[in-house]
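What follows is calculated from the coordinates using simple rules that are stated; it is not laboratory data. Computed from a predicted model, the values in this text were never measured in an experiment. Cβ atoms are built from the backbone, for glycine too; each structure is taken alone.
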Structure P
Amino acid sequence: MYDSGGKVCESNQENGLVFLEKDWDGECLPYDLVEQSGILATNFSLIDGTLRSTLGGYVKVGANALFRVKQGQFKGQLENESEVFLASDLNNWNPFTKSDQWRMTKEQNGWKLLLGWDELARHSPFAFKFVTRELLWLEPHSQFVSVEGTIGGAKNYIFDSCRTGKDVLSFDIVKHLRQEKLQHWLHTRPEGDFGYIQDGQEYKFRLFAPRAKGVDLLIYDKPNGVVKNRLPLAPQDDGSWEIQAKQGWEGLFYLYEVSQNFGNKSKKTFKKNIVDPYARAVCNRVGPGIIHTHPEKVSKEEQFHPPHIKDLVIMEAHVRDLVENIDPHHGTPSNAWFQRLTDWISSDHCYLKKTGINAIELQPIQEFDARNRDEYHWGYMPVNFFSPASTFSSNPSNGNAIKEFKMLVEAFHQAGIAVIIDVVYNHVGVPGQLLSLDRELYFRMDEQGKLQNFSGCGNDLNCESEPVRKLVLDSLLYLVEVFDIDGFRFDLGELLGIELLSEIETELRKIKPSIALIAEPWSFRGRLPNQIKDSTFSLWSDECREKVFSCILHHNCEAEVLKLLKGELDDALHPWHAVNYVESHDDFSFVDRICQGREVDTQNFPIEILKMNRLALFLVLFSPGVPMISAGQDFMRHKYGNRNTYQRGDLNALDYRNLDKYSELSTEVEKFILFRLSTEGEFLRPKQKVDCEYREIYNLPHGVLAIEIHHLKTECQYCIIINYTNDDKSVELPVKWTRSECVLSGQKVHNSLNAEGYGYYVLK
């Protein structure tokens, strides 16, 4: 019911209000809305009609709408003898022509007006406001219920027949938990395994909650059933709670009920049911967890061994977006995304295999904050770090997500494609699980006790906290050991910090030395420090994206593009430290970006736009570093100029009809990738800067860049030439490059080269 949201107002340090967008039906409490504000809340209750009419301007009373103004509500603007009127769309904002109808009656400490509900409901919704005879317009508080701003900045109340007065709930604020040993637990790494643990015939449930007052295990026989068993966990000296079970309860479901004290001096208790942070499988975003036998680890002999990161060609893609528009395999449910992608990868006509890429970077696949299968926001709002996304599986309630994701990874490996997954450890979705478990241990707080928000998503995980670091490390190790994941891309890596990233690097390379580690190097707080360049992490290169765009569209940044062709952007110590790209899931597609401000037929792009996109792909794939292309970029993927499509499955799903329409482009990109990964293309994949010598060529026509590359290992020499304008250019070649061969076309080049607009050439 709260999918469309509402507003939360913190009345004071002890209490708050939730303003819902429609009447509360009593089925569930609006925890999500409150927790998104970083507030722990308890004791929800509907406010009385008098208070509601003051806050929202009206309340339903029997067959009438009661409009009310309190004298003290508008900071001394009203006198006892003031005349107050209701102005609205219904009277064209002039209540004085029929003043008796719209004049409010004086009552103690305020004014009121009764109007028939049914008549008003016929015009719902409509804006209204209170005004005095002297034309003093009474401005409602922006946080009040049913208040909307106008274009001019004024604010109006909104009458909505779906909001009769049962749309505002009060709550008590759980300001903080007990402060006992907070600093101790922040700096103490929990030991051992957590979650549901099976060792032979012994079964155990274990939760880390050092400051909890009590923890109960709740067992259910159905995902939405009643509690079948309630068992108390025993506190341990190490801050954990555990219980030895007499049976495994395989296939049943569980939650923890965690009890907390409000504070040291308070005897009040806050209780909340939470999903086990270590649950291996969950039914949905709020659980319950599924009691599931731990899947077997992949042996060292069975591990897939990806190439060194310098030899990767990565495609970024989302599971759902890849398969939404393909015909499902016979017997595969249309919304079983893991299974559909597995079937497709195993087929002979899969687009991904045809491109020649050797690595796929899947956007987040861990359980995320989705209320239904259509709400997917690319998975960047995680709620459980161990469970593969339930909404991607054929049957979420039986734990199929584990098996189906495991089969997907195996299918990629059989196709020779390494699997990198995008992981989000800087924030969570609705933070209620960890927030209720222990807010101060798991989240960064400001001086006022509010959740910090350098992620831009409402909360930041406290990656300096040892319990958080263990949770992150344990989940990463689990993904490698069980699913044989080949690499990770860390979203907003700056918020994890150099210390945690270094520990991740050390621990993951112990179990998979070839693992690819990639970080997005920034957050809204800043960028990762230079020490990251001493690691084996590669970093997303925003500089590559911006410089290539500026060069192709605005015909500048020539020096930076030459640095890109030499592997020197971002001051990388090694070329493979930079992941070069011009398009990702974020922001505009590259095609949309270059089309801004133009009248373009998206059903049939002009050749100029196609050639600009092709040149951008060439620069990414023919530069030292780690090239990454976005799925569909090789067949002119666009999103109708929409900059942020995180909830637009209709725009994000790949349209494979364009693969045929722009087959020449996709074939050319296949040729780029094939050459880059060939023995001859080794000069594009240097491990160190000293593996190649570079020399710029000068005295070229405006708009033409050229660079000589001497690959010291093979002694081969190459020359890359690009024309970043739309005009054909005649290029007089240096003597050593006359009678050379263009390796992409096989054509012989003589004394000069006719460089077509947005053209590219690799001479040998």
Structure Q
Amino acid sequence: MPSRNKEVIKRFRYLFAGVVQGVGFRPFIYRLAVRNNLRGFVQNRPEGVLAEIEGTADAVESFLSQVREQLPPQAQITHVSAAEMAARSDDQFRIIDSAADGAGNVHIPPEIAVCENCLQELFDPADRRYRYPFINCTDCGPRLTIIRAIPYDRSNTSMACFPLCPQCRAEYENPADRRFHAEPNACPQCGPEISILASDGTLIKTADPLGVAVRLLRDGKILAIKGLGGFHLSVDAANDEALRRLRSRKFREEKPLAVMVGDLADARKVGLVNAEEERMLASPQRPIVLLQKKEGGMISSLVAPRVPNIGVMLPYTPLHYLLLKNNFTALVMTSANQVDEPICIGNREAVKRLAGVADYFLIHNRDILVRCDDSIVMAAGERRQLLRRSRGFVPLPVELKESFPAVLALGPQLKVTQCIVKGNFAFLSAHLGDMETPQARDFFHASLSLLKKITETDPGIIACDYHPDYYSTRVAEKLNGVKVVRVQHHHAHIAGCLAENGVSGNVIGIAMDGTGFGLDGHAWGGEFLVANQREFRRRGHLKYFALPGGEKAIHEPWRIAAGLLQSAYGASWISVAGRLGMDMDKSKNELLDKIIAGRINTPLTSGLGRLFDGVAALIGLRSRVSFEGQAAMELEAAAAETEGGEPLPFEVACDKDGGLILDMAPAVRAMVDAIMRGTERSRIASSFHVTLTDAFVATAKQIRKQTGINRTALSGGCFQNRLLLLLTITGLESAGFDVYYHKQVPANDGGVALGQAVVAGSLMK
């Protein structure tokens, strides 16, 4: 701290760590220093921003106070180190060139939606950047997606090939300008430009590619549009025929499509928007927000058929704003890829991979170096839930309460993210998707290389899933010279929830998802664990039920329904299925009975996700699915149509080892009876959700009685179900439990890597 003698000249060295590069932090420091008559310098370094400040104690104290109170909008300081130095009698305060040596401690900022100041210039005919699609400043624009290396300087980005014109350079070099060292700074004279290509990649010569793109969208064409982190496939969301062609070409028969609207007023035309959803829509991250669909909304029903929600986002680039200013209520903006492949980022790549899908390509010549899908969020009450953590959030770390040795976690098989834990920060990759294709696996390795680069860490401890056949597990086991820690899937779910909430010690972990490889070789997914960040014990689970046909049952939930009936009724299940009018003849039922009884390609599961699928088929909602989670989504939608479903019976019994078995067979029989009585499907669906909550609470209470533990943690993809999450939180809190749930990472498998990392780190301490 400065000396108490206010007139004595002192010099201090401050190192600011956190999100302090690419966000206008150096000019901010410069302006404060000049305002307070201080001398010295400020400099970007790999470990943060270094400032040497010289002046009177009063001036230094005023400076420090203003740093804390007036940070630039996107800046975040996680740590400040300070040391007193000998005075040097500098004659001024300067911004000096970046240094490249040192240990990395910089948090690369994420992509930020275009700010209000830039928007005003974008639509000001008198401004030299009028209608320029790449307008940005230190408060907005691309960051991660254009970076090659750190420190975050223009020379280390894809903007290095665009020399600044005199006017842009003057802005870039003027500390008083909001574009001072805005690394993507450019204008129509010196920066990137857009163009439009035909389906075969041929350049369409036009002075107004944007105007051509608008006309093509009006005509019902499918455009591949290059954005910040990749391409979108876009059509007019009000055009039924265009949507049919898009779905046909992308082999996406029913899965909901996201839309982009021009402003909050247009968002209210397509969905119901509460205060929390409005805040999320307008946030600088600009995620896709799941809204309740508005009846009679001004877009096609083909955007999100048979589901109650629609994914909506506001524009986040100048190009998006320019497109939406042409009286479109909404444009479909779905990831430009083929099934199970990562999003396209390169111009030539897009033309090749989207052949036969896109009619035209609206491209630009600023390279995207890092793929980054749109993030997805929802509001559960007043709680924000991340469903996909990517653009706008990545690569900002999750701050941890504990410090861990350096660990790399490779994630699961689906909805993969990677994670490096370094000290008390966890750095998660962008969403990588499912590891089902060579392209996805290439993306996996590229992401891994980037994560190591931006954290300047190459850990010798590797965490992976317990499943021996997951791609990430096989990668881990092929690495030489590292310690591999295999982490059970549901333990990772709960450990991740504890880590982001800063919770140590044991909790009752309620992990509910579709599947995860269990220690007994079965597919787990309805689990009650006593767990901490280091270890766990399975204390209860859903009673195992059959998946006739194995993997086939996931796509054909009627098979799971048959397995549930067989478990609930034994040999008489065939006659019950007949009375229900299930989509099978007697001979098929008899064959299926033999398959189930003989365990022929019929694994057992405790997965709640599969139970959702089976119940959806049982009550006649969906016998086959075209995308993951479809049956469960429609079951949730049906439940939301009514309130106050009656609880159904269930049983909680002890096995021979004292573990608890949650048996939902009584509930299955009760649902069959309700169907026979003609009860509305919505009421049965509501009752099922209420019953699950009651069962979770009852099981947790028994574990509390056995262990004395009063804390619960909720994780797993089933808690993306808004209704189930809210009912469970309310039920547990009413029973006197402390309840922890995800707020910073997804509850689904997108959060598993965080849990893997902290489990491995805890074991290696």
Comparing mean count of other Cβ atoms within 10 Å over residues 346-353 across structures P, Q, the largest value goes to Q
From the coordinates of one of P, Q, helix-only ellipticity at 222 nm (-39500 (n - 2.57) for each DSSP H run of 4 or more, over all residues; to 500) came out at -6000; that one is structure P
Say we calculate distance in nm of label points 7 Å out along Cα→Cβ at positions 250 and 658 for every structure; which of P, Q gives the highest result? Q
Distance in nm of label points 7 Å out along Cα→Cβ at positions 138 and 162 gets 1.9 when computed on, of labels P, Q, structure Q
Computing FRET efficiency 1/(1 + (r/R0)^6) of positions 298 and 410 (r between Cβ atoms, R0 = 25 Å, to 0.05) for each of P, Q, the value 0.05 comes from structure Q
Could you tell me which structure in P, Q was used to calculate FRET efficiency 1/(1 + (r/R0)^6) of positions 194 and 522 (r between Cβ atoms, R0 = 30 Å, to 0.05) as 0.40? P
Output 18.5 (mean count of other Cβ atoms within 10 Å over residues 34-41, calculated) maps, among P, Q, to structure Q
Working back from 1.12 (Cα Rg over 2.2 N^0.38 Å, computed), options P, Q, answer is structure P
